[in-house]
Structure P
Amino acid sequence: MLTLLVFILILSVLVLVHELGHFISARKMGVRVEEFGFGIPPRLWGRKFGDTVYSINAFPFGGFVKVAGEDAGEVVDQTDPGAFFNKSPYKRLLILVSGVLMNVTLAISIFYVFFAVNNFKTSSLPLLYDYNFKYGQTLKNSTVIFGFEEGSVAKEAGVRPGESIYAVDGKRVFNVYDVRYQIKDKSGQQITLQLLDTRRLSASTRDVNVVPTADVSGNGYLGVALATSVVLDYGSSAFNRLTSGFQHALNILDYSTTTFSQLVGSSVAQKSVEPVSAGVSGPVGIFAIVGVILDYKGTDALLGILDFIAILSLSLAFVNILPLPALDGGRIAFVLYEIVTRRKPSQKFETSVHKWGMAFLIGLTVLITAKDVVNLF
């Protein structure tokens, strides 16, 4: 139950902050906001203050802002000064980008709180490929366990994903080659793995006794897949500490952009959306991650949730700014076209583009959710 409540709270905060950006900028630009709603309709309660109805809706996931004349398919009174479509393209551009800016601002603010508590170091970040972060000192850990083979003796002994092999029989190991060297002559013999949980902020270790099996060459074998994670340290100077929130946001955005580009490239090459759907998580995947974080209890859980909210907020900003139909980025693309050509696109054409875009996004979301459900079981 706690996991579900925290999950709903996280999604609601992220979406409401995003919509609040649109709401504030629309009001500032003189656009009439018809409704600011918490949750997804049907409406349970609503009250009108001025021109705006403030509502609470049945499904408590995020919220929405209904702006007069924003829907490209809506018949707009050309003399209505409060209609979104009648405002200058620059004002519409500011309104559209404000949601993304609010998500970025939320993420940076949370990063500063996190760094103040955690000595200006990040939590452990999985490194999916060879990538160099531009800011901060990178501390790599190349012995993180991210998977097991069927019948793995390490898994049977109680080793968990996300733990790092810190030492074997008291001897420090730094990479997969060190691990192989320490266990190659130990098949059938009990060894002690000193494990460090990379997902915890507190650097505590535990010992697990394992008896390696033998591979085809007769060498000791644990049946684990190792990966690399990194911790970024922004505490090397006063300037880095002062700008740590911005630096980390830039690091995460650049890493996300590069990763997404590679996933899209793979999808294009394979003529399939499978690489993209496999590389991202939907609501079910997010719910599962929240459950894992809450298992740590106390300060580790609280800071873990804060860090996760910040990462998700940046991810939401990144996805929304993509020039895809039905997203803010897609609507921004139409406004930029208008600014460059000094011609408004056809309302009918824009409506059609966004409808097809929404259908594609719904289909992709269903695919990602199905993948997450399969992974859970």
Structure Q
Amino acid sequence: AERFLGASHLIAGAAMVSLVWARTFWPFFGAMLVHCLLYVPTISITNSIAFAQMKDAQKEFGIVRMGGTIGWVLAAWPMTFILVNWDRVHGAPTAGFVNWLGTVLASGLTGPALQAGTRWTFVVAGIASLALAAFSLALPHTPPKPATTAANKFAWLEALRLLAAPFILVLWLVTFIDSTVHNLYFNWTGTFLGTEVAAGGVGIAGNWIMPVMSIGQIAEIVTMAILGVTLKKLGWRTTMILGILGHAARFAVFAFLPQYEAIVILVNVVHGIAYAFFFATVYIFVDEFFPKDVRASAQGLFNLMILGLGPLVANILGPRLIGETFRTATGVDFRSLFLVPFSAAVFAAVVLALFFHPPRSQRAQVAAAT
């Protein structure tokens, strides 16, 4: 598994770096397709490696997954200094490091210059992927388990059959809704934060958008650290509902309080709750409730929603909603726009509260339920 990770990140990283030189749609699309096809499976494989090495997933997974959260934060902050209008900085009369730094932080790129500067995000991501390719080889050796029976050879069919258990089917469908909502956040928030106040946005400088969004990942570090305790205290259903309602709270603030910049920035803290309390909990739930011989396939089944169908629907629906449905003469009707994912999140939370009732005895009853 660790060799698969290394090879995947190596090729995916090279494809990501190549995007810097793409000037037309099809080369860009081809390189991004290669990157996605190789990168997305690594998340399921990484989870499988982690769970294979853990003794208590509820207690340990949050701590391990916290490393990914730190990576999100570290990826965002270089943009504060990369997406800067350096001509303006050099021409400003500054004395001393503090004044110079203040000028840098206040000189974010805007307009076409910001769009052109975003190619550096591909460089940062590509270099990180290449470094990860090398690091993957240092992970514990995790060979694939031999298929000793015909059933093991078709573990993915067995995992699919387990959807006959009502509580698993409910969670699977709610995961699709929450993944779509989650990806709409990434699809729209940058535009919302960067749009001028007069046009309904928040008016944050371009080089500050990613750091502002990274506040959620900083909060996620804390949330991941307490995830094990939270699961033991609140249980599966309540923890997941809180995660979904984190999305609802954030979109409600975006819809109704865009004029309060500080509140809009601070509400990104709930991203930690939204991700850790739902998605990370789903991964742990699958490891706890599915039989051992189909667990990896079950992780893939839920990743189909988290990393496949959810993002696909969000990336098809998102641009149409923001670019057509809620486009106005002066910009975007952000209030109506954000009420769409807000309503979806509330609906998902209600469905989970009413219909998700996992058994207490876990794996044995999952098999019996089918």
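Here, each number is a calculation from the coordinates, and none is a lab measurement. Values in this document were obtained by computation on a predicted structure and should not be read as measured data. Cβ atoms are built from the backbone, for glycine too; each structure is taken alone.
Computed quantities for the displayed model
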read-out	value
Comparison of P, Q by relative contact order in percent (Cα under 8 Å, 6 or more apart) - largest value held by	Q
Ranking P, Q by distance in nm of label points 7 Å out along Cα→Cβ at positions 226 and 290, the structure that comes out highest	P
Structure with the greatest value (metric distance in nm of label points 7 Å out along Cα→Cβ at positions 106 and 234, set P, Q)	Q
Structure from which 83, 47, 42 was derived, Cα extents along the principal axes in Å, options P, Q	P
Given -23500 for helix-only ellipticity at 222 nm (-39500 (n - 2.57) for each DSSP H run of 4 or more, over all residues; to 500), calculated: source structure among P, Q	Q
Mean count of other Cβ atoms within 10 Å over residues 26-33 derived as 18.8 - corresponding label from P, Q	P
